[in-house]
Every structure is written in C-alpha cells, then in structure tokens.
1. Thinking only about mean count of other Cβ atoms within 10 Å over residues 244-251, which of I, II has the largest value?
2. Can you say which of I, II returns -0.60, -0.81, -1.11 when log10 I(q)/I(0) by the Debye sum over Cα atoms at q = 0.20, 0.26, 0.35 Å⁻¹, for residues 636-675 alone is computed?
3. Please state which of the structures I, II yields 3.5 when distance in nm of label points 7 Å out along Cα→Cβ at positions 292 and 628 is computed from it.
4. For Rg/Rh (Cα atoms, Kirkwood Rh), the calculated result is 1.00, so let me know which of I, II that is.
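Just so it is clear, none of the values below were taken in a lab; they were calculated from the coordinates. Every value quoted in this text rests on a predicted model; they were computed, and no experiment measured them. Cβ atoms are built from the backbone, for glycine too; each structure is taken alone.
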Structure I
Amino acid sequence: MRTTTRWLAAAAGTMLAVTLAPLSPSATADDHYDTPITDPLPPSQSPTQSTLGLVLEEYAQLPETKPNGPWTDGRIGTRHNRINYIGEVPDGSGRMYVPDLNGPMYLLDGEEQHVYLDFRERFPNFMSWRGMGTGAGFMTFHPEFETNGKLYTVHSETPNAPGESTYPPQPNGSSAVQSVVTEWTADDPSANTFSGTSREIFRFRFSGQIHAVQQIDFNPTAQPGDEDYGLLYLAVGDGGIGVSTSVPQDMDTPAGKILRIDPLGDDAPNGQYGIPPTNPFVDEPGALGEIYAVGMRDPHRFSWDAGGDHRMLMGHIGQHAIEGIYDVDAGDNYGWPIIEGRLAYRNQNQCYLYPLTPEMEAAGYDYPVTSYDHDPPANWPCNSDSGHAVSGGIVHRGDLRGLRGKYVFADLVEGRVFYSDLEEMDDDAATEAPVKELSLYDTEGNLMRMPDFVGDGRIDLRFGFDSDQTMYLLAKANGKIWKVVDTKRAPVHPEVEPSIADDLVAAYDFEHPFAANDGYEEDRGLSRTLIRLVNGGERMRVDDGAYPGSLNALQIHSAAESPTGTAWKAGVWDATGADSLRAFNGAEGITVMGWVKMTGQNPTAGYNAIGLAGVLSGNSDGHGVRALLELIQVNGELRLVALGRRIDTGASQTFAAQQDWRELLPQGEWVHLAATFDYTTGEMALYRNGEPIEGFYTNPNDPWQVDGTGTSATDPRGIKIGGSFPQDGTERNPCNCRMDALMFLDTDLRPSEVERQYEQFFKE
C-alpha cells in the first residue's frame, strides 16, 4: 500500500475552537466547571501543512522478530519487529545502537548488523508479549563507556519473576509486569557483541500491563564537572492506573514520574544506585529523593537540545484528548490525572475535558509548550482508541535547511511528522507554539506519507539521532530505519477547488487509513465521517492513482470477481441517521463526484446494474438514496445515470446519459464523473472530465413533487460506495473498478465549478 500527503483544502478547518455546551438560563457560575468541552484545543493548535518537506533515505532493514509469548494485543503480533530507538555509541566509533522490544539489542557498524545483547537468552523471565510496551525497551551508554564499558538497559519480566521491587509494588494484588533496569560492564567496549558482567540496579512491579518504564537516558549535553553529568533519567509511566488513582501525584512511588539517579552511587534504599543531592524533592518528607518531575501518564520519549540552553523536552502520550510536548525542569508537575494538557480531566467521562477550577489554576501545574488533540472521527466512539500517540523527538541543530532550531516530533501511530519552533515553545506563556506538519519525500522526489514507506496504516514511528545531529526515523511496521538526508520545499496544493471547500461534507482519497483500524478510511471533508472498507479491508487500497500525486485508489469488486467471494465495497450506515452527515438534512442540492476506472467485467454476467457511489435517504435500508451515481438499465440499455430522491418516501427521478456507457467509461482508463441534484427545481446533470454530458430524464413528470424546498428534514442514513450498505449478500451489481477522490457536497455545483474542480487535480 502506498499513500500520499496531498491534503484536501477542508482538512485544516476540521478542528474547532474550544467549545463548551451552553449553560441554561438558570445555571450558576459553578456550573461552568461542569460543562464539558467538546473540542479541547483552539484552531491555532490544529496542525497545518508546512511548505517544508523531509527527504528520507533507507538506512537499514532490521530482521523480523516476534514476541516471546502469547501476545495480549493483536497489534503486537502484526509488527515486522519492534525496534524502538536509534542512537550513537558515545565512543567515537560511529556505531549505532537499536533496541528491539522483542529481545535483541543491535549494533550497526556501517552496513554490518550485530546482535550485541539478546534478552531472550539472558533472562529466563523476559517478557515481550503483554501490552504494547513490554520487552527490551531501551538501552543507553554511560558517557564514559569508552573507558568504563558501562551501559544500561530496561526490560520487562513476567509478574512471577523473582526479585524484590525497589519500592512497594503498585496496588491491586499481583503485578502484571515488572520493569528492570540493569547495568552492564563490557570486558571490551569496542566489541560488537557483549561479554562482561551485569547487575540489577532498579526493579518495579506495575499492576497494569501498560505505561511501565519507557526511556532511560543520560543528558548528552552535560560535560564532566556539570551537576547533571553521568546521571541517569528514567521515564516511569503510571502503570495504566493513573486514570482512577492518585498514583502520578503520590510522592512515595516512582510511578508517573521522571526519576534521576546516579548509577555509580550506593545510597538508594537497595544500595544499587545513588540519589543525587540536587534532586528537587530530596529533602521533602515522604517524597522519594529520586523524583525529578511528577504528574505523568505515559512519559514516552525525552531529549535534550544540543544547542541553546540545552532544554529537556518530553513527548507525553495522553488519554483520549491531547498529545503534549513538555519543557522538563526539576520539580515540574504536569497535573495528571487532575488535568490533561491545560484542562481538567474526569475519569467518569473520558470523552470530554472540563474548564480548570480556580484551585487547579492556582496549583502551579506545568502546561504543554505545544500539543495537538485527537479530533476523532465523528462516528467513532469518543472513549475508544482513535489512533493517536505522540512520539517525542529532537531539536534539530544540524544542517538541514529550514529545520534548525525546530523541535521535530510525530504521531507515532499515524506516522505524521510535525515540528514547532523552539523559540515559541514557552511553558510560561498563555499560548502554545503552533504545530506544522512536514511533508515526506523519497530520494527520487516522490511525495509520500509514512504509510507509503512502511506499507501499513499503523506506523509505530520513532526518532533517533547521531552525534552529527543527523535525524533518523524508524518504524516497527516494517522494521526499517530511514535517515533524513535533506529538506525540500513542499508547495501546499489543495485537491479541492477553494470556492467549493465550504460545501465539502465528506471526501475520501484512500490515502488516509484510520490508524486505529486501517480497515476504515478517514474523511478529509468537514464532517469527519469514517467509512468502512467492507470485506476487503486494507487490501482494498491499491497502488494506483487517478491524477498526479495520487498513489492510492479503492478497489471495488462484485462478489463474482472478489478474492474473498464477497462484494468489496465501502460506506457507513446508521439506522437512526448519520448525524455527522446532517448537512444533507433538508439539503437544497447535492453533488456526488469522483474518479472511476473499470478494471473487470462490467456488468457482472446476469445482472443489469453497476453500483458506484451515493448518499442514502433518511429511511434507507441501504438501497434508497438521495443522490447516486450508477449505471442501470434504461429502456433496455445500460446507461450512466444520476438517480435521486427528494422526499424519503417519495419517488425517484433519473437523468440518463445519451452516450454509450462503454465510451464514457472505457476499460482501464481513469475518468472523472460528477452528478448534481437541484431539489428546488428538479434539475439534474452529469459530467465527464469536467464537461457536461448530454442526457434525458426517464420520467417526464414530477416524481420529486418539487415545491422550491429541499430534501426531507432527516439525516441521511449514510453513504454507499460500490454496493448497498449495510447489506452483505451475494451482490453482483458492485462495480468491478477502482475509485479515487470521492467527494460528496451539500450543494449542486454549477458547470463552471465542476470544471474548475476537475482542473484542480492537475494544477502544479
């Protein structure tokens, strides 16, 4: 599967300002704090497309690996491997290290790959199969590794593995996973496979299987004699129980904190490491001296700026609303689970956030310096995973044009790469730094998305860098690592004619698999209506494109030609009406258009129709439509038609093309079709490649009962593409064809607008 980064013009407008439900006239001021916020971030925080792109060159392909047990999450077993980071060994050798959660720790020496350590062999209780983050999570090297041979790792062990937790385990009975930090001392630091000794320095038992110890690392900007030199940072998650407990705020447990320890010291409770005397809570009664910052759910990745003030920045994975980047200072409290981002969190209603109370505002919590919200599809459960998680990145201090001083990060699930300007990332400011999305290119200049590079809708993207500040991207989906070798200008060219963008209710370019389940496709229009790819799932996205820059198309099949023996089609249906498609409620006009290419036998033998795409009526069982592009029998001949209905229970009208459908839709050729419906006048029209098609009405009377008003005042029950939906029988009428850039508008476009939209696809 390949996809592209070309954006529909309406996409940037899909996020709304912070929206509170209105208070009733009798509401008091206190009720304000109980009013849910339906969209937590203002328009300024919606990621917008940058005119800058990254050029990615494949650097390495790591071997395929699997978890070492019966994985509890299907997303684990579908990964090529679970590589988690790439960094440079600090010994001047140029070797790069790459941990794989499934067990191996690799050293890359030029084109040679070496298994430096394999946790599957070293630890009999090693576990890489429970939850998304268990396994050999991270490795880092002491800044004096070249002489002392010391490196540090964190890995997961089974709940029953022997070993005493450094601090009391999390509550709720037996643990689900243990995180273990180990110090290794190599006999020969220059060797590409480890030989030497090891000792356990930290162990903690979590009651949940998620959000354990994530990254461990040294501050690479600290120099000998600096207070921070040789101190090891541990990003410890809340174990998944922060949503319903105060654990991230409790100072007597490491969970939900960033810890800072001296791995060469010995004054910790277990005597295996030291507690730096300059840590912010070292003298606070009841607080663990190791704590550096508190109030975190899942502190996923952190890094230090190699320039400037050497700021420490962290990517923090949120619950169901906000993904944030934080500026980390000693003693910070990020507020979880009392707040998320800059708003109040309530576990009893995870769909929304709430206004901060005066007490929360006065508590001194530290807010993100930049963030983005989940903005889930309108018809996806709001408290379900919508496929978002931030991957903290790095401030670029290398020589890539346009990126110097920019903090580059990503959504690890979708694989979208962002940046914010470091100068605008101020945790004392009332506003956050804007988020820009970077385009991605291969070395041949092709505009791509990460799904293009990995062949999967879920990327599992991570960052890394070397001593020259060269940036690397890596993906678990296919186990590849790419080096960012250049930047280039990336003109933002919308696929939608600007004059019609405000009427674009739904649009599908089949370049945007829904990261939470890539058997669905995201809507690039205003309604954000998710559609399902029926029977074929992600296989229905094929390497094809109708116009320059398009790399994916949707493959539709009748049951007769389907590889699965069932009709491949797409759509959405709701028996109570699809409220996300409310723009079609009472609509005075509708336009359905998109690209079609015939790829098989049409019509299927023994059948007399070829289904394309349309908007369903308010009482449809999957057949009845308000507006439809289709080929049906008219007076004994198959013809391309626009078929519509004004009143749900009323009759339909059909406008049929005069020209032979085989001339309009020749085999193997992309053709742009459009159908317009004016319900106030009863006028309909068909277009091919931007030009009107001569046709005729099949009913000379007035089946719509035109009275100057629009359609029935009901929400349509959905959209169907390539066949009736939700019916799933032995259908033979779906088109054996491919479709691209399907658009559904709540207006009947004028001929000049259809023409301009067709031309828009070919603008440079």
Structure II
Amino acid sequence: MGHLRRGGALAAVLALLLAASAPATAGTGTGTGTGTGTGYRNPVSAGFADTFADPVVVRGDDGFWYAYGTTDPLREGERVFHRVPTARSADLVDWTYLGDAFGPGQRPSYAVPGAAFWAPDVRRIGDRWVMYVTVTDTTVSAEGGDFAIGAATAPTPAGPWTFADQPVVAPRPGGGGGWLWTIDPSGFTDVDGRSYLYHGSYYGGISVTELSADGLRAVGEPTLVAIDNKFEGAYVLRHDGWYYLFASTANCCAGPATGYSVQVGRSRAPRGPFVDRTGTPLTASRAGGTPVLTQNGNRWIGAGHNGFLTDLSGQDWIVYHAIDRSDPYLDEPFGVNERPMLMDRLDWIDGWPTVDAGAGPSEGDRRAPVTRGRLDARFDSADLAGWRPEAGTWRVTDGRLTGVGALTGRTVTGGDLRAETHLRLAGATAAGLRVDRVDVRVDAAAGRLVATGPDGRTASAPLPTGFAAADRHHLAVEVRGRQLVAELSPARLGDQLAVVSLRLDRPSVGRLTLVATGGDAEFDNVSVAPLYRPARRAVATPRVGDLLPTWSDDFADGLDPAWRWVRRDPAAGVSGGALRWPVQGADLTGAGNTAGVLLRDAPAGDYVVETRVTLDLGEETVRNYQQAGLVAYVDDDRFARLAQVAIWNTRQVEYGYELPFAGQPVYGGSIVGTPATTTWLRLAHRVDPANGEHEFRAGSSRDGRTWTWGAVWTFPADTTPRIGLVAHGGAEPAVTAQFDYFHVHRTDGR
C-alpha cells in the first residue's frame, strides 16, 4: 500500500542490518566544515561526512564539542560501516572526524558479530560519560530483529569506550510476534537526581524506564509515553518547568520521498502524560503531536531524529539529519539513504519549541552559534592573566583552575548576559559564580542551589538527594533585565538538577567572580557572553483570502461540470449537499494505480484549497489503510495526497508523496496534525519564484479554526498539477467519506 507500516519499515531495517554486517574500520580524515566566520551553512557535517544520521552533540570538559552518529559509511563510495563515528569541533561549524567509538572487533558479549550500533546518545552520569546505543542483533534470537539498548562508559567524550556486559534494556518479545523495536535510546536526569531512559519505535511505541544510579540498568516498570506506529527517536528536555518529548514521525528512509519530521508533546513529569498544543495525548489512537521541524520546500526533506545543545549565549539549537532531495542515496539508488547532519536554531514561542521560528531547515548562510564569550577561560596555561585574586589561593593544574576564596575576571560584563562554568566541589562546602553583586552558589552543606542578591534577598532550590558535590557539574547563570535565572545540570543538555530565579534591584553591570568557601573548588570552561535575543513571533503560515467560486464546489446540485475522473467510481455521488464516496479497496501507490481520482484544474498563481471530510474510522482497531482527503496530481506516479488515514491502531493525517525515481515510483510521506471524525484539510500552493517549482504545503484542523501546518512537497516547474479528492485504501469494513465542500481561495498576502 505504500503507507507507513511495520512491514515496509522492517524490510528497510533488515536491509540495513545485512549491509552493516560488513567489517567496520576506524577510517581516517579530517573535515573543514562550511564555516564562514560568524556564519555557517548546512550540512555542518559536509567537511568530514556525506552522511551522519541520528546525530547528538555534547560539550566535553576540554571545551570542545563532540558529535556522534549512527552506523553507516561516512563517504560516498567508501562502503565501510562505522561503529558510531565521532567528530570534534571548537565552534560547532568546522568538524574533524576522530574515528569510531568502537573498534572492528569491539562489541558487548550479548551482541552477535556484525551487529550495528544505531542512534547513540551520550550523557554524563556521575563523573564519567555514558553512551546509550541501539544494538541491532543479539544472541537472544537466531532469527535476528532482536534489538537491545546497550551502554558503554568512558572518562571523556572522546573515549575510550567500554561496553557494559549486560544490555540496559534487553530484547522484548512483541505481542503480535517478533521483537518490539527496542531502539533509539535517549537519557535524561531529573531534578530529583533520578535518571531515565526513553526508547522505542513504531512497533511497540516509545517507553521510559528509570535507571540505576550508575545509568547502566533499567529498574522498575516502563511507562508508555508515545503510541506505537507513529513515533520514534525520542529526546526529552526540561524547559521552564515542563518536560518536552521530541519524537520523529513517518518514514526516515524513503529516499526522495522521505517525509520524516519532528513533533513534540509536553508534560509536568518525566513519565508523562505528554500532550500536544491542543491537549491531545501522544498515547491516543488519534495521536497528538505539535510540529517542531518539517521540510519547507528547499533542498532538505526528511528532517528528523534530533539532538539538542545550548550555545554560550544561552540560545538553544537542534541537530538532526535530513536528505538532499537531489542526492538522496549514498551510492546506488535504494541503498543507504544519505542523511548528513544539520543544525538550526531552536526557538521557544508561547511555550512551544519550533525550529528557526517555524521556518524549518535552513539553506544558505546562517548566523553561527556562540562558542566563545567576551570572557572565555579554558585555563590552558598556568598563568592567571586576566584574573585578579580577591581572596584565597588559586592555581592552574592540568588545564583546570583550583582554589578557595574569590577570583575576579578583569573583563567588564554588563547588560543581558549568560555566565557559565564547569564546577566541581573538590573540598569546598560551597562554590559558584558572582555576577556583579549577585552570588549563585552550589551549597553542598545546605544541599541547595542558592542565589543571593545585593539586598540580601535569596532564592534557592534543593539539590537532589545524594548529590555528589565531588562530581563535575555545569552551572549557568542568565541575567535578562532584572531577572536572574540559574541552573545546575550534569552536562548542559536540558536536564537540570536545580533551577532558581531571582528578581534583581537593577540590571547587572560589573565583573564575574569565581567563589569557593570551606575548601578547594575546581573550575573550567568559564565564559561570559551577551545573552541571546529570543524570537517572539513565529513566521507566518498560509492565510486564506477571497473564495474563487469558479474553481470551487459546494456540492449543492450534483458535481460541477469542471470535475474530471481518473478511473471513475460509479459509487461516488452527490446527495444532501455533500459528495459521498464509499472508500475504495484500491490505492494509488506503487505500480497498481487502481484507485479513482476526482480532479479539476487549478488556478494560476498562489492559492489554498480546502475541504471538510467526515470519515468514521473508529479508534484502536486495525483498518489499514482506509483514507480520504485532498490530492495534488500530475499523474499516477507523481502526486501529493493529504488524507486522514488508519495506520494500524492509529488515526493520522498523512501527507503522502509519490514521484518517479530511477525507473520506478517511490512513495513516502509526512504527518500533519491529528484527525477527528470530521477533519478540515488544506493544501496551500505557491510557485517558487527562484525555480518555478510548485510547492504544496499541508495543513489540518479538528475544528476549522485552529490549524496545524506541516510539510511541503514539490512538483517540477514544467508540470501542471491538478487538484482534487480521493477516498481509497481499503473496502473493509465498509465506510463512506463525506466531503462537504471543495473550496479554492486566493492566498492572503497580508
């Protein structure tokens, strides 16, 4: 049928497993990236890799940034499958390939020879680094498909990595046969100090389980946080007291028809329930999900499987992979999908994350992340030039500053700023940063993170029970106007251990001071940078203007004569002011092309087509793949179809796309919003002035007023897409789609 389904995705998984059984070597080479001074250009992995899928990034104790990717070759023609390729950068723009995290013969005892390692996630737990990784094949089953989550530890993000003997999450048998997709791990540490692991995919859904203190074992019972058959690639972070679950949806790897994207839900607790912006749970059969990242019509499609980072100015960024639609495969067609690493700004607007204020994947020069501050101390030399001791004794050893008392930087700071440091209370009872006249200290004796203003007012938050002051942590202090916010975290990945907020009597002007009492504290990577300016308003979404009556039909008295059929369905007809169309046991995808399509010509220029369709698909039951909705159609092998559809136990709004490639039709799709029994659908057409392409952006609504906008699919400039309706995908059980109208509007350019 060509829809998102277990069988098709499993076939792709098995193909990757067979390819990954080739021996892996460390490889060599460095990358120059695509940096342009204070800017960058996607893909940021271009200097060292043609493909670098499922990326995550961390900042190490040495001040460098480290990126990790999934098992794939790095370069076209290489055909060597790397075992978690690792790269390093000083500025997040120019990257150098360091080698693979694991050698050719290195694997955990429960993994079979040739197992691949997918979707790594790297965290600091205690005073070491832990990498969670999908182990694609274990000794549990001779038939394969028995995924597990493994863990490895290292003293630094560069390694060396040592596998734990047992999986964190072992292979799980599926209720419908085979093994649940125990893949795509992502760690998280909460304010109470408990660590969690999120994992899962389309077969089995996404679950969260608590971890042992060392992060190497799952404990207790897992909790389902996102329904199966819609989500994978989880990543959780905490922002303004909310827990945000980022998850990717649709097919990661359909070459030029890949519609992968990132959606989000939020909760007040790490185990959920996570709901989207409309309040719809991610666990519902009509599954929720607010779009964060989706393709916008430029070269990048299939943007998903994200990681997260914060630069020195406090600006959040998202790293992810995407596919260049003009170069979708690493080598031969239908082989390994070429998915380089991209990076874009992650904005928070009205409490919800969105990429580049909703603009989506970037193409062309962009402003780079801030990776050097006005004050930027890495303590690479033994002298303390630029610092003035106020009290106590201070010294630099092995690239780290150790001391007790107070040490003030000579650089004047002021205005909105972010100050941060890596901090370890070696023997100190309290240590932290003084920004102007405000102290922010980790008070181990009191068990609290404390901010104290010049007037003596304080704000504090408890440190987790069992907080290990001797472990290295990250302390960040932001001042915007008269508001100060400080957070303590394991490794600046959005999982805070404590957060405090304090209203100041005046804006900050002064110098940064490092303070430690009761004994020595250790500081490293101390910086002060101007605080980022947040995006306040999302980019505009398509607006509906005047109705074009000539191009529209209210189905008041039969079909308008402008309609034309491709494979007429005599069961479809107008009655009671609506078009009623029994869903056909037919489809358009692949070579079958048996479904009827009801079409009419489209107006020239930019327009929006809308329909309201009622289709009672029920919930929870499997009714693959009954659907009804809009279509933009060139021919049977080139179309974009927006429909509410049953995909296994879920009900989704799928924006499917088929095009001819390498001598055969290729189908993929993206997911746009959540359907109701009655769902409003829109396709917004735009002609790209640069290349003449036809761009169709999809939108859906559950009430006709609040719209969710998603992916863009494109048609070549030399085509003439028609617009229309479809109702197909399966005749059993019998169900009839009701279309109340078909309206075409001019796009409102305001």
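1. Working: I: 17.4; II: 27.4.
Across I, II, mean count of other Cβ atoms within 10 Å over residues 244-251 peaks for II.
2. II
3. On the way: I: 6.3; II: 3.5.
Comparing all candidates, it corresponds to II.
4. Answer for the origin of the read-out: II.
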